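The following blocks contain the structures, represented as structure tokens.
Each value in this text was obtained by applying a stated rule to the coordinates, not by laboratory testing. Fair warning: this is a prediction, and the values are worked out from it, not measured in the lab. Cβ atoms are built from the backbone, for glycine too; each structure is taken alone.
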Structure 1
Amino acid sequence: MTALGFLYPGYSAEDDYPRIEQLLGSDIRVDLVHTDIGEDAHRVDALLRMGAPEPLAAGVEALRLAGVEAVVWACTSGSFVYGWEGAHGQVRTLALAAGMPASSTSFAFVHAAAEIGVRRVAVGATYPDDVARLFGDFLRAGGVEVTGVRPSGIITAAEVGSWGEDEVFALARAADRPDAEAVLLPDTALHTAAHVAGLEKELGKPVLTANQVTVWEGLRLTGRRVNAPALGALFTREPVVQA
């Protein structure tokens, strides 16, 4: 049994995690602890407070007691808003507090893109334009070429969590670009676990979504690989061997 720990801000699409655990169909346990979201706002100042060491540290002890082997900060905007170097510092602090390997959803996207061998991506963001552009900057700092960023202007995670299949597919279609090798949907408040395979079929290319890559990142940290076609190309392809 491999136990993965996740720190999830508030309550929006947390039910994606037990769904993903079921889809993995293996000896993987997903443990999730909710952190204090503070002010529910996709605004830089609010996101910086949400991703600060204190709210994250508060959930670490519960994960340690659960016996997890790695911990991932399951929040994209609350990590990339710190920038590339700042997000590295955030993860280092989390790893020291947890006493185990740690990462965040923002780094999960960069690692997942490398895993499936894509260099050019299009982004469909639920965020306002200024926050969405920060995610594009983060990806570029990680060596990923961004062909376009489509913001949606949504302020709260609560509203994002209310989106259903129609809204998710519409966002992905609007974000897609002919020159993009993959489409990224970077909000852990967005329900996507049930839609990844369908999105890839419709768009004809890999789709990386926040909760999907977050769980994959936990597996990566523990050295596990699980074949789960329902979770898309990320969970079915062999890793790319770099020359």
Structure 2
Amino acid sequence: MNAPQASRRRERGLDLVKWLALLSMAIDHLRFLIPDHPLLAWSFVPGRLAFPLFCLALAVNLARSRPGVFGRSEQRYIGALLLFAVLSEPAHDLMLGNAHKLNILITLALGWGVAWCANTLQRGPLLLAGLMLAGAGWLSANLTYGMLGVLLPTLCLLALQRGGPWPALATLVVLLANLTPRLGAALLAGQPRDWLIAASCLAALPLGFWLLRTPLAERLRVPPVGRWAYFFYPLHMLAIAAAAWLLRMP
């Protein structure tokens, strides 16, 4: 599978990937409105689409760039990820009710760095990628999706550029990144909801690749996902945390 060519069709496909990632993330976070609510707990199922689709969107942007170039576009991209990773952490902790896991933008920022370095195939950046992976390994227990989540953007980039076994490997890594002991035990027990969770994990990247390469009808208008999406991340978590607090009031 080759990287999609820069065109209007590709841009709309990429925006569809981003919209689906944002929507599935927002649905996933609804479960924090009333923790342990039996109906809201099902929002976890479509929520498994979000992270892999964000990684795929990140990889598409990297595939556009010349390997080894760290120009204004790349600086803005990683700068925005790092800035909003810091700004979003308080909202993330409020929504979750704890600070044991760092927000997803930290995983994505590390993943972008590793993917950019790996794409250069140069000694210096590859050494930097190794250092970032060592740091990710040290922080693995606190990173959302852990070390596998940091590696996923690189695997998505390889899937776009080289095809072959890489799309299947990236898809398998999505499942493994979500495979907690609880989920593994529930799958062995044949729990329907947990089998749907696994299916959602396995479907995320194939769906994203399909959206990127499938021609869209010219009349289909897809609103662009711009920089406002960075603001949406902390603001929607603050809104959910505030709504959850109001729902707990007597």
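For which of 1, 2 does log10 I(q)/I(0) by the Debye sum over Cα atoms at q = 0.13 Å⁻¹, calculated from the coordinates, equal -0.69? Source structure: 1. Ranked by FRET efficiency 1/(1 + (r/R0)^6) of positions 157 and 189 (r between Cβ atoms, R0 = 25 Å, to 0.05), structures 1, 2 are led by 1, which has the greatest value.
Could you tell me which structure in 1, 2 was used to calculate relative contact order in percent (Cα under 8 Å, 6 or more apart) as 31? Considering all the candidates, the number was obtained from 2. When mean count of other Cβ atoms within 10 Å over residues 117-124 is computed for each of 1, 2, the one that comes out at 20.6 is 1.
Starting from the value -24000: which structure in 1, 2 was helix-only ellipticity at 222 nm (-39500 (n - 2.57) for each DSSP H run of 4 or more, over all residues; to 500) calculated from? This figure was derived from 2.
Each of the structures 1, 2 was assessed by FRET efficiency 1/(1 + (r/R0)^6) of positions 45 and 133 (r between Cβ atoms, R0 = 35 Å, to 0.05); the largest value belongs to 1.
Taking distance in nm of label points 7 Å out along Cα→Cβ at positions 29 and 149 as the criterion, the highest value among 1, 2 goes to 1. Highest-scoring entry among 1, 2, by distance in nm of label points 7 Å out along Cα→Cβ at positions 165 and 197, is 2. Each of the structures 1, 2 was assessed by FRET efficiency 1/(1 + (r/R0)^6) of positions 101 and 173 (r between Cβ atoms, R0 = 25 Å, to 0.05); the largest value belongs to 2.
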